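FYI, it's all coordinate maths here, none of it is from the lab. In this text the structure is predicted, and so the values were computed from the model without any measurement. Cβ atoms are built from the backbone, for glycine too; each structure is taken alone.
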Structure 1
Amino acid sequence: MLKQEYKENETNLNDALKLAVKVLSKTLDTNKLTSERVEMATLTRVEGRTVITVLTAAAVDKLCAEYEQEKVKLEAERKEKEKMTPSKSRK
């Protein structure tokens, strides 16, 4: 998933954080990600120096909530599409 969705020099920091949450949700043995289960940090270059920023619990929870909302939306769209597509067994 990471190899498929990450685009070097095209992915901004916010998109990378969202992708990280998506990958973590698929790989960790948990039903729902929260700041109690994961910690996240970013490494950026500012004026030639590496800056480490640890995300707050609120920021991690927000990213996790956004991912959950997107997951629910995509699942609903998938189910709606299945309803619209006639089943092969119904002839």
Structure 2
Amino acid sequence: MRTVLDTRGGTLHLRPRLPSAIGELRLGLRYRGHWGIDLTCRQDLIRVTLRPGAASPMRVCYASEVVEIQPGASWESPLQHGRTMSPATDP
């Protein structure tokens, strides 16, 4: 599995590299006191959901975008063939 997760400066960094043989990967994560983080990575998108009841928002960095996800909310971004879309291929 080559979906890459990294933590720096209180931010969860995502660099997905989903092999073509895997259509979808779902993970439940615990990070910095957050027990309810759901990560979904498909060939066409990546999604992070912070379950309701989490103590505080969390920051996620993907490509050059840093977002803050509130408890009970989700964030998602498109992928191309399970990988970060380059600026030349963004719609």
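Structural remarks
- Structure (1, 2) behind the derived value 0 of helix-only ellipticity at 222 nm (-39500 (n - 2.57) for each DSSP H run of 4 or more, over all residues; to 500): 2
- Source structure of the calculated read-out (distance in nm of label points 7 Å out along Cα→Cβ at positions 26 and 66, 1.9) within 1, 2: 1.
- Read-out Kirkwood radius over Cα pairs in Å, computed value 15.6, structure in 1, 2: 1
- With percent of Cα pairs over 12 Å apart, for residues 18-57 alone computed over the structures 1, 2, the top value is the one for 1, the highest of the group.
- Structures 1, 2, by distance in nm of label points 7 Å out along Cα→Cβ at positions 34 and 50: label with the highest value: 1
- For the structures shown (1, 2), relative contact order in percent (Cα under 8 Å, 6 or more apart) is largest in 2.
- FRET efficiency 1/(1 + (r/R0)^6) of positions 42 and 74 (r between Cβ atoms, R0 = 25 Å, to 0.05) - highest-scoring structure of 1, 2: 2
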